[in-house]
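Engineer: Following this line, the structures themselves.
Laboratory data are not the source of any read-out in this text; all were calculated from the coordinates shown. None of the values given here were measured: they were computed from a predicted structure. Cβ atoms are built from the backbone, for glycine too; each structure is taken alone.
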Structure I
Amino acid sequence: MPKLYTGVDYSYAPPDLNCLKNNHGVRFIVRYASRNPDKNLTQSELNSALSKGINVCIVWQEGKTQTERGYSGGQTDARDADAFVKGLGLAGIPIYFACDQDYEAASSDKRAKINDYYNGSKSIVGLARNGAYGDDTCCDAQFDAGRITWGWQTYAWSEGAWESRCQLRQVKNDQAVCGGTIDWDEAWAEDYGQWPRPAGAVTTGGILIKSDVDFYEGRMYYAYINPSGQVCVNGGAIPGSNARSGVGLAINQETGRKVVCYTNGGGKLCTYTQDLGSNVWVWVDKGWTAK
């Protein structure tokens with residue numbers, strides 16, 4: 001699936017929203033939550049954007065090294081971020097927590113702290129709302145480990161690679177547009193964590209009715225999509241899976257290998273495999289896009 005919508009993010013130099021929409025086709029903005037009110041989304045700005053038909057996403061950022069504070073730091077930031085969005089009437093909105101540095105180049109100790117940060121934020125806001133902003137390797141690591149449902153990848157430090165599971169992409173920084181300074185963004189999924197939440201977005205209760213069944217050596221295996229958008233097999237969620245619709249399950253009757261396919265939030269056909277006797281699901285990138 002190609003880019004669906006154009007958006008921007010900005011902090012201290014806000015642009016004119018009418019200009020963004022009418023002159024540049026902007027459909028969404030990504031705005032800050034932090035402990036610095038000077039760069040944060042305000043109620044009046046939120047109301048103005050929504051009245052113009054511009055959707056709003058939220059990113060929490062407290063400097064470039066916030067994710068190095070580990071599990072407890074992630075919990076603290078998530079509590080404050082959740083209180084912030086509730087104060088704006090956005091209870092339940094997904095939140096992107098920013099890792100604004102080169103994850104791949106970081107030391108193993110630093111990456112471990114960053115990973116623990118996202119475990120901490122997930123423990124507060126829940127997997128269904130937990131998101132990451134970062135380079136391709138950061139987003140990939142968080143999806144693979146089942147720490148996030150939402151990914152916003154920056155082109156910075158990504159060396160031209162794009163993580164297909166990310167719903168948002170940041171493609172150009174520090175542009176003077178419509179009287180402000182913005183970064184250009186793209187949405188590659190219909191649901192990219194925006195407010196208003198799209199029709200059919202599942203946040204609580206129940207299971208999406210998208211399932212499949214197969215049998216191996218007399219045992220039934222069933223696959224389905226849970227309320228957080230993860231694909232589950234016999235009740236266990238596949239870490240990193242982020243399904244938009246449909247799930248297929250097949251089991252090789254000679255080897256016992258399970259294969260699960262589904263369409264992700266970016267419209268890409270995704271595949272995971274699991275060998276007989278293993279608890280590990282392996283991501284297989286086929287490079288196919290649903291038409």
Structure II
Amino acid sequence: MLIRQQDRDPFDFHGLTIRDFGAVAEESASVAVVDVPAHGEHPYAYSSVCHKCYFIVEGRLRFDVDGVAYTAERGDLVVIPKGIKFRYFDHCGVPARLLLVHTPPFDAEAEHILPNLLREHDVHLQGEHVRLRPMTESDWEYVLAWNADPEVLVWSDGTDQVRPPEDTKGIYRGVSLFAYVFIIESEGEPIGECWLQKLNLPHVIEQFRGRDLRRIDLMIGKPSRWGQGLGTDTIKTLVKFGFQQEAADGIFGTVDPKNARSWRAFQKAGFHEVQIGPDEQALVVWRGTEE
């Protein structure tokens with residue numbers, strides 16, 4: 001059987017161009033070609049029926065699959081089982097092409113696009129000096145201001161380059177699908193943000209296969225509140241929640257080696273450095289509830 005591409009009209013899906021070749025192999029699978037423009041993105045979604053196999057024909061894409069980040073290049077295959085949340089996007093400014101196989105064949109009614117909003121939760125945590133409350137869509141005034149301050153960004157992201165506001169919102173909304181995302185308050189004032197998320201570092205997950213691993217990230221967005229122990233208190237509060245209420249097996253954090261203040265905050269919270277994988281950042285881990 002030969003199916004010519006000119007016999008299949010392409011259609012647009014959230015800025016991606018898809019050419020669906022339909023069911024093949026006695027209708028056990030379907031095949032499509034997906035063209036991803038520069039900076040194009042597939043939104044967070046999942047299928048309740050189909051497994052998806054993406055073969056990278058051209059280009060280089062970032063995939064987030066069930067909270068784990070992968071960079072897929074030409075010749076790589078990304079397999080996404082049914083029910084697993086995923087997205088992918090071009091982060092290099094270069095178009096890409098994918099061969100997509102669905103098994104069983106593509107079923108439009110089984111596809112679920114997730115809303116582009118922060119995932120809601122109702123967890124409130126109290127530390128010694130900080131209170132952690134759920135981040136909501138009404139908090140962008142604070143969060144965008146912190147993420148637009150080069151003095152804050154150089155320590156939190158390792159760069160003073162400010163992202164467009166919608167890109168920043170997209171990061172938090174994406175993380176929230178696999179995390180508890182909080183606003184940090186002190187003395188009734190919002191001073192930063194933090195989250196406890198499912199660990200998304202593949203080389204670490206591989207070495208601790210079968211364990212429930214989490215990751216802490218945080219930003220004290222008001223420089224006037226730096227050096228007051230609020231970061232340490234935030235980490236301790238998240239660690240307690242992670243071990244006692246979430247029953248995690250291990251909690252990780254990544255620290256820029258140049259950020260001595262952040263490294264001290266993790267150390268004071270009981271973390272120690274471990275050398276795992278090729279990551280240039282120092283990786284710190286607290287394994288077990290009693291360490």
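Engineer: Given a computed value of 0.75 for FRET efficiency 1/(1 + (r/R0)^6) of positions 148 and 212 (r between Cβ atoms, R0 = 30 Å, to 0.05), which structure among I, II does it belong to? Could the numbers behind the result be given before it?
Structural biologist: On the way: I: 0.75; II: 0.30.
Comparing all candidates, it corresponds to I.
Engineer: Next question. Out of I, II, which one gives 3.6 for distance in nm of label points 7 Å out along Cα→Cβ at positions 52 and 76 as computed from the coordinates? Mind showing how you got there, number by number?
Structural biologist: Details: I: 3.6; II: 1.6.
Matching structure: I.
Engineer: I would also like to ask the following. Have a look at I, II and say which one yields 0.85 for FRET efficiency 1/(1 + (r/R0)^6) of positions 180 and 268 (r between Cβ atoms, R0 = 30 Å, to 0.05), as calculated.
Structural biologist: Details: I: 0.35; II: 0.85.
It must be structure II, since only it matches.
Engineer: Could I ask something else about it? Which structure, out of I, II, was log10 I(q)/I(0) by the Debye sum over Cα atoms at q = 0.13 Å⁻¹ calculated from, if the result is -0.87?
Structural biologist: Only one of I, II returns -0.87 for log10 I(q)/I(0) by the Debye sum over Cα atoms at q = 0.13 Å⁻¹, namely I.
Engineer: Of the structures I, II, report the one carrying the highest value of distance in nm of label points 7 Å out along Cα→Cβ at positions 20 and 132. Intermediate results must be reported in sequence, preceding the final value.
Structural biologist: Numbers: I: 2.6; II: 4.3.
Sorting by distance in nm of label points 7 Å out along Cα→Cβ at positions 20 and 132 in descending order puts II first.
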